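Chemist: These are the structures, in structure tokens.
Bear in mind these aren't lab numbers, they're just calculated from the coordinates by the rules spelled out. Just so it is clear, the model here is predicted, and its values are computed rather than measured. Cβ atoms are built from the backbone, for glycine too; each structure is taken alone.
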Structure P
Amino acid sequence: MLTIDQAKRLYENDSAHDFDHVLRVLANAKHIGQIEGANMDILRTAALLHDIARPEQNRTGKDHAIEGARCAKEILGATGQPKDFVDAVCHAIATHRFRSNTPPQTLEAKILYDADKLDSIGAVGIARAFAYGGHINRPLWREDEAGQHTALQEFRFKLSHVKDKLFTGTARQMAKKRHHFMVDFFEQMATEVKGM
């Protein structure tokens, strides 16, 4: 079984996608998985490995979910894990991305998707959006949608829609409070930016 320390050594990501993000996704996945009746070994392994190819995406533009599944197959294959287990983990990783054209098919893949998306909304999601914007040197706030990608654009085009894209009832319930907090935050930020 892959340990947290072993997984941590595989990460070199920016602060919005660092190993703390992985641990939060793992916590979300455990919570959802226990309620929804998932295979926790598959889910835990997929959560620990889901973003290992982020640096590859940053360097080459290749989809980190697809590349991550490929890397996970190599890592898990080298440890002698059963093929069905490896395939299930890799499917979950390959389909966890919001901007993917391939929806998750298994319960574990749906839960990993939900657990990852829950970390993109609410207070943590707001912090991550601004941290990533700072990482790529974007302005704190910009109203025009034709300008540089900012946390506001991330909220408008992705984060405000996350709650409607979740698969499990448990995740949808968890998303309600996070969504409302996020909406209130961006409304308040818009007011303050205007000096009101």
Structure Q
Amino acid sequence: MLEIRIHGRGGQGNVVAAYLLAGAAFEVGRHCQAFPAFGAERRGAPVTAFVRIADCPIRRRNQVRTPAFLIIQDDSLLHVPGVLDGLLPGGGVLVNSTESSESLSARLGVATASIPATTLSTEVLGRPMPNVALLAAFLTATGALPHDALDKALAHRFKGDVLERNRALMARAEASVPAGLWSIDISERETHAAGA
């Protein structure tokens, strides 16, 4: 099972990101689960969302404590205690930041990739909504799901010009990270987990 934890702030589309990623998994026949955890429910407050993707039914219902990957929608959250907690060895962190991937990796001590998702979304969508850019970059870096699955999930949520702008944002974000940076095979992970 692939477990992902998404950290953001209220108003950044953190929960929508989780649902879109799970929706993309559903589009290719995977089992999936997405849900949020809220603290103070106000704009700008830290929000965490959780995603699980598997080839078999998912019976867990708890929060994701040991994610394979973290998606951080606001780099100021890197200063919040516990954000990186539980990241599995060999896992990766994708951060919305203008700081270089190399600098962040050295500072955090874990494999980190960064993209300027807020800048990209402001340029393409006309507003700072980094979630779709980060998801497109995540799929490029991991190969966890095909990009057209995310496109289909977007098409269920958006229509017309908003959908087309999000598609353009996806294309920009896909080009911002190396393909296969953190290649994974969900089926292989499940085989290892079953044998453990």
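Chemist: By the measure distance in nm of label points 7 Å out along Cα→Cβ at positions 23 and 63, tell me the structure among P, Q with the highest figure.
Modeler: Details: P: 3.1; Q: 2.5.
With respect to distance in nm of label points 7 Å out along Cα→Cβ at positions 23 and 63, the highest-scoring structure among P, Q is P.
Chemist: As an exercise: distance in nm of label points 7 Å out along Cα→Cβ at positions 87 and 127, calculated from one structure in P, Q, equals 3.0. Which structure is it?
Modeler: This value belongs to structure Q.
Chemist: Here's another thing I want to ask about it. Starting from the value 20.8: which structure in P, Q was mean count of other Cβ atoms within 10 Å over residues 71-78 calculated from?
Modeler: On the way: P: 16.2; Q: 20.8.
Computing mean count of other Cβ atoms within 10 Å over residues 71-78 on every structure in P, Q gives 20.8 only for Q.
Chemist: Can I ask one more? Which structure, out of P, Q, was log10 I(q)/I(0) by the Debye sum over Cα atoms at q = 0.07, 0.16 Å⁻¹ derived from, given a value of -0.20, -1.00? Before the final figure, lay out each step's value.
Modeler: Details: P: -0.20, -1.00; Q: -0.17, -0.99.
It traces back to P.
Chemist: Output the label of whichever structure in P, Q has the greatest value of distance in nm of label points 7 Å out along Cα→Cβ at positions 55 and 143.
Modeler: When distance in nm of label points 7 Å out along Cα→Cβ at positions 55 and 143 is calculated for P, Q, structure P comes out on top.
Chemist: For relative contact order in percent (Cα under 8 Å, 6 or more apart), which of the structures P, Q scores highest?
Modeler: Q
Chemist: On FRET efficiency 1/(1 + (r/R0)^6) of positions 151 and 183 (r between Cβ atoms, R0 = 25 Å, to 0.05), which of the structures labelled P, Q is highest?
Modeler: P
Chemist: Related question: Suppose Cα extents along the principal axes in Å, for residues 79-158 alone works out to 37, 26, 21; of P, Q, which structure was it derived from?
Modeler: Q
Chemist: Turning to a different aspect of this structure: Which of P, Q yields -20000 for helix-only ellipticity at 222 nm (-39500 (n - 2.57) for each DSSP H run of 4 or more, over all residues; to 500), as computed?
Modeler: Of the structures listed, the value fits P.
Chemist: Given that distance in nm of label points 7 Å out along Cα→Cβ at positions 31 and 47, derived from a single structure, equals 2.8, which label among P, Q identifies that structure?
Modeler: Matching structure: Q.
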